[in-house]
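Structures follow.
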Structure I
Amino acid sequence: MNKESLAPSSHDGLVSWLARDILDKRLHDEANGLIVGVDGKGCSGKSLLARALAAELQCHGVAVITASIDDFCNPRAIRNAPDVPEGLQVYHRNFDEQKWIKHVLKPFHSAGRLQFDEVLLDPASDLYTNRVCLNLESDGVLIAEGLHLRKRAHRYLFGYSILLHIPDDVQLARALVRDSRDRGKTEQEVRTMYKERYVPSFRHYLLEDRPCEAVDAVIDYQNPDCPILLDPQYASEIACEM
């Protein structure tokens, strides 16, 4: 599908276009299960787009579930271990990537089905109280979303990749609302957390793993109601602005 053939003027238009492109890719994908990756910096709207895309694919008769790497957080002692510089802790230690890859991505990629039921960590309480059930039979689509999603070593598992772009100031504005409302953090705590942890970790991800390479769709998502489908040809230039 020619990505220049549509300039979505609305969120519904974007989601419809992406669904058709994914269905087209699915016809030619050699893996038993197609995994769609929704990638981007924190507060870029990954969960919002993943849910909308899942609903649209279901309207096309496709069995689909969403899974978030956020559910696979490491305990606080590992996330904040001082042997890793603070600006790289989110990149290296935030998630139990081994479990995420071994029990979610690889099984679905190889077998086209997924059965996962386990109690995982609730990062707020640092206790294992978050039960996550992921069940999908064959011939479906798994939409995986999260931060630092497509590291170079396991990028091959994703049959379709979406990268969301928002400027740093938009990211911070969203974080100030979300983290104070949902997580009880002060404005200064949020500003410090993003300045010292999330922003440098994501920039390291861009340089180390180059997620802009081999991406199917790059989307300017600073206004979800009026998203802009960007030309992946210029993804590297866009990444430099992230």
Structure II
Amino acid sequence: MSSRTHHLLVLLYAAAAAFHVVVLSELDYVVVNNAPDTPGGGRFMDDIGVDYARSQLSSAADFVLNHVFLQHNATDRRGYQQVKLFVNKFNASHVAYTGANEIYFSADFIGTYSGPDLKREFSGLLYREMAHVWQWNGGGKAPFGLVEGIAGYVRLKAGLAPEYWVGPGGGERWDQGLDVTARFVEYCEGVRKGFVAEMNRRMKVGYGDGYFEEVLGKEVEVAWRDYKSKYAKKTKTRRGR
């Protein structure tokens, strides 16, 4: 390779990296506390804060887009320019949910949370919900449990899975959702690196269980049996958010 060619490649890589950063910097993050006079809304301001929440939104978006779904180009992902987080008063059992580019977090949950690290729990749930903002669901055809499990995998991969989740090998069905499917998805990613990103890419236009065989090289039920066999003696039974 000539020095001129090498120099050109360096410039191209630098330009690509610069574009990548610019794309992320164009995303806007908004945090709104709609429950400031409630115990949970007050605790959000005291123990989490708007600045921390906004920084976690940014970190979570970067993690989801660039390290899990690998959606480096704007054409690969949803066309959102902004992600909003609302802290609202609603039943603590729902914890958090997402609609389009808006994440809703329960002030009641924040107010009653008694675990060891509120910020870590908040961040873990935020990463999960950020996955929902950007992931594809096969036009509504993908199993709900798989959609939830992929979002749970994002939380798991970020190192934010809580200890109350099932361990590897837990659960009864591959599409059981949340922690069970998140662990199964983690196994599939270990079998075929890039599995999650490729499945998400395919789910932009539709869904079929055959995607597993096409991407993983084995039918989903076969993959589930292999997974269960691998961890037959290492299961935990407790479910989680």
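We did not get these values from a lab; they are worked out from the coordinates using the rules stated. Just so you know, these numbers come straight off a predicted model, no measurement behind them. Cβ atoms are built from the backbone, for glycine too; each structure is taken alone.
Just checking, which of I, II has the largest value of mean count of other Cβ atoms within 10 Å over residues 48-55?
The maximum falls on structure I.
Here FRET efficiency 1/(1 + (r/R0)^6) of positions 112 and 184 (r between Cβ atoms, R0 = 35 Å, to 0.05) was calculated and came to 0.70; which of the structures I, II was it taken from?
Only one of I, II returns 0.70 for FRET efficiency 1/(1 + (r/R0)^6) of positions 112 and 184 (r between Cβ atoms, R0 = 35 Å, to 0.05), namely II.
Using Rg/Rh (Cα atoms, Kirkwood Rh), for residues 64-199 alone for the comparison, can you identify which of I, II gives the largest number?
I
Work out relative contact order in percent (Cα under 8 Å, 6 or more apart) for each of structures I, II, then name the structure with the largest result.
Largest calculated value belongs to I.
Match the computed value -15500 of helix-only ellipticity at 222 nm (-39500 (n - 2.57) for each DSSP H run of 4 or more, over all residues; to 500) to one of the structures I, II, and report its label.
The read-out was computed on structure II.
Further question on the same structure: Given structures I, II, which gives the highest value for percent of Cα pairs over 11 Å apart, for residues 152-191 alone?
I
From which structure (I, II) was percent of Cα pairs over 27 Å apart calculated, if the value obtained is 41?
Derived from the structure labelled II.
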